[in-house]
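Just so it is clear, none of the values below were taken in a lab; they were calculated from the coordinates. Here the structure is a predicted model, which means the values were calculated and not measured.
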Structure I
Amino acid sequence: MIQYIKRKDLDILKYDVCIENSIQSRIYGFSWYLDIVADNWDVMVLDDYKAVMPIPWKSKYGLKYISQPYFCQQLGVFSKEKFTKEIQEEIIKKIPKKFVKVSLNFNSDNFLTSNMKPLKNYILILNNTYDTLFKAFSKGRKHAVKVGQKNQLLLNKTTISELIDMKKEFYAHGNFPIIVLEKLTNYVLENNKGFILGVFKDGSLIGGGLFLKSKNRITYLFSSFNMDGRKLQAASFLISNIVKKYENSNAILDFEGGNLPNIGSFFKSFSSKDEGYSHLNYINIISLFKKS
């Protein structure tokens, strides 16, 4: 049986246990995460929380629509056991018709169906020594890492506020919900769900990143670098140090990106692989006409 359960009626313990123990487990699916990043969210539930599919939604002009939240790359179906494409499609069919539009990313362990668009996300499995992993980097990426080392860059603690300020100053596409990122970072740091690292040159911050940790997945969620940081290859230096820290661990470094060509080629140069996920997008015409 598939049910649509509102957030307020959810058995949070059973829900989070399902996310934690699911084959597709992602940090984005936990209740605490969605409480921070989503305006509203409910859940499609299969049987007694055998599988769940979070439904993040918004409302505008009296119309409700499903929309992927910021800082939340992959959702979709999370299940304790393997399921079929037919079950996934059945869960999707049961999404309430009150939503005039559905725009939702499914995770890389879900099925890609005919009505979905494939998307790219790069990951690097850290199942070898740093030296072996480094040898697989592209020639240009090896050089970039060595530029950072030659310039004696250092890693140290920084704050999300400093990285946000840097993003606003040095990036043209710096449009994102700052308050949401600050709330998320505070929770992550207070509950040991991740960490922030800054890259410094001669005591000055030139960039850094926020990383999430869930099970064996380390997600590169947010970063920013100033002009010196770009010149001195601070991003390559930062990522190579994460690779070094988690070498021989079977941890997955999730770059959380790859659809933009420049960003995709950068992540790919670390000898990462494309862990494709998918995007479901459709308009519920009947619901739209009912509201109009």
Structure II
Amino acid sequence: MDFSRRQVITAAGSAVLLAACGENAETKGSSTDGGTSAGDPVDAPEGGWILVQRFPSEPLLTPGDVRLPISLADDTQILDNGPATLTGWVETDDDARTRVVDVTGIRRKDGIPTPYWEVRATLPAKGSYALRLAGDDGYGASFTVYSPADVISPLTGDLLPPFDTPTPDDHRGVEPYCTLSPDPCPLHEMTLTEALALGKPLAYMVGTPAHCSTGTCTPGLQFLMKEHERVGDKLVMVHADVYADAAATEVAPAVNALGVQYEPIIYFCTADGTIVDRLDAIWDASELTERVDVLLAL
């Protein structure tokens, strides 16, 4: 695989209308480790690291707190090692290259084959930006922050809209209603509408395990199932699959109801249904556990 510099690089492919979650890029090795482990003291390659964007590029990010997960690559491969933390900044993606905010990337690799660095920043306004990290190739990863009016999917601060997601008793035209193999996951016992009516904190995941078994959807759903076992009924959890058919030719109604063009995604909501956090495209077990604990502490 030959990565070219300056282009926006993603580690995702595509399927139908959705950005798929599979890791189709070649990686060095496939080991897993704890999400915030010490990592490896790896020097940047000649020419600097290429930042591999692990978050969707379509209209999604809005002013305020943003999450910008990235992986590291050299000219040929995504790397499976790297330091525990990376330091950097966000700058405007224009001729001025104005430095906006300093950032830190936290290495995450708990239960997934390829690490990413969780980068979070607070950006004050819409516009074009570039994420830069010390030791990068001088270009970083370009991204856009949009006006909330330009984003059709639910945003932090919005009420998550109810929807009658498939259940074992009523698949609502989605076959299979859950593509986790060999057995469907247990997070379909009630619809999203019913879950929201319980008045409890909620985690709602949309993802397609059958078409993303080694990327992020299957591990991400398995991590959520482990959280379900850990926290019990303190947190209501619902999963909706992405496609209405086994061949993945038709997008499921639950996806259309959200207006999203990527997967996987988890919305975290307070007891009144207000979205307070979201994980997009990739997460490991450790980051998910932290997000669940933050939600339960609210």
Structure III
Amino acid sequence: MEYRNHSHLQDFIYYIKFEKRYSAHTVRAYHDDLNFFFQYLSDQYEEPPVEEITASMIKSWLAAMRASGLEPRTLNRKISVLRAFFKFLLKEGKIQTTPMAGVIRPKSGKALPVYVEEDQLKKLLEETEFPEDFEGFTHRLIVTMFYHTGMRLSELMNLKISQIGFNSGWIRVWGKGNKERLIPVSEALLQDVKEYMKAKDKEFKEVEYEKDYLLVTAAGKKLYSKYAYLVVKKYLGKVTTLDKKSPHVLRHSFATHLMRNGADLNAVKDLLGHASLAATQVYTHNNIKRLQEIHKKAHPRGGGKP
């Protein structure tokens, strides 16, 4: 179905995709949220034009979403999408005021990041057997790169060989909003990358393949999100019983282990490519929680001993 406000939606999606350079995953999430919003307006309010959308209409939609079982955190994400959309319309002169001024975010406790313990990842990277072929080499390097660098899925998928500083020991990454950051990497990882590049050239010496990108599939094509996700899920399943087994869990593990071993919060923020410390501070809660557990078990008055 094409809504009356379809052109505004398309203009906004073009803006976040090509001007803000949001990841394909984020663009799709924004599009889906707005599409559901306009569908609701069409069903309940005979599809008003954007300049006639009110705060009460938005609150009604959010209430319907809440009644369907959505958590406050998910509702807050949808509110953020709507704020960005109406801010864009305001900037473009399509509306005179934003209806979001009357919309309040529901309070929610911030969920702690899910991560894998250090000994489990050590077992995965040092003891787990990967297939002894090119695809197995690719799988190992995918897992290793995620954990050693803390990169987002989109960042690793789009990583080009030209971004790797073999002499400097840095990888140059463009994250959210096309923001550039440098990630230091070990000599051991750089050696793995060099060996992988040799294996890749040998594997595809007689066929065309994606030469610019570091990681490719068994068919020589650039990585795609489902491929990387399934690889991580498969190998994390060998060492952990966590429900979540995704590339982002390895990113959380990267940050959590840095904090546990004394890394400065600002340094972790820069390594992750966060825009502000607020997003990084959640990892301090993980650290505090661990200290509380240690105190409870080890201190005579901690409550963990009879």
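Of structures I, II, III, which gives 2, 6, 10, 12, 15, 15, 16, 11, 7, 5, 2, 0 when P(r) over Cα pairs in 5 Å bins from 0, in percent, for residues 62-205 alone is computed from the coordinates?
Details: I: 2, 6, 10, 12, 15, 15, 16, 11, 7, 5, 2, 0; II: 2, 8, 14, 13, 12, 13, 14, 11, 9, 4, 1, 0; III: 2, 7, 12, 13, 12, 12, 10, 9, 9, 8, 5, 2, 0.
Value 2, 6, 10, 12, 15, 15, 16, 11, 7, 5, 2, 0 for P(r) over Cα pairs in 5 Å bins from 0, in percent, for residues 62-205 alone corresponds to I out of I, II, III.
Taking -17000 as the value of helix-only ellipticity at 222 nm (-39500 (n - 2.57) for each DSSP H run of 4 or more, over all residues; to 500) derived from one of the structures shown (I, II, III), identify that structure.
Only one of I, II, III returns -17000 for helix-only ellipticity at 222 nm (-39500 (n - 2.57) for each DSSP H run of 4 or more, over all residues; to 500), namely III.
For which of the structures I, II, III does the calculation of Cα extents along the principal axes in Å return 69, 60, 32?
III
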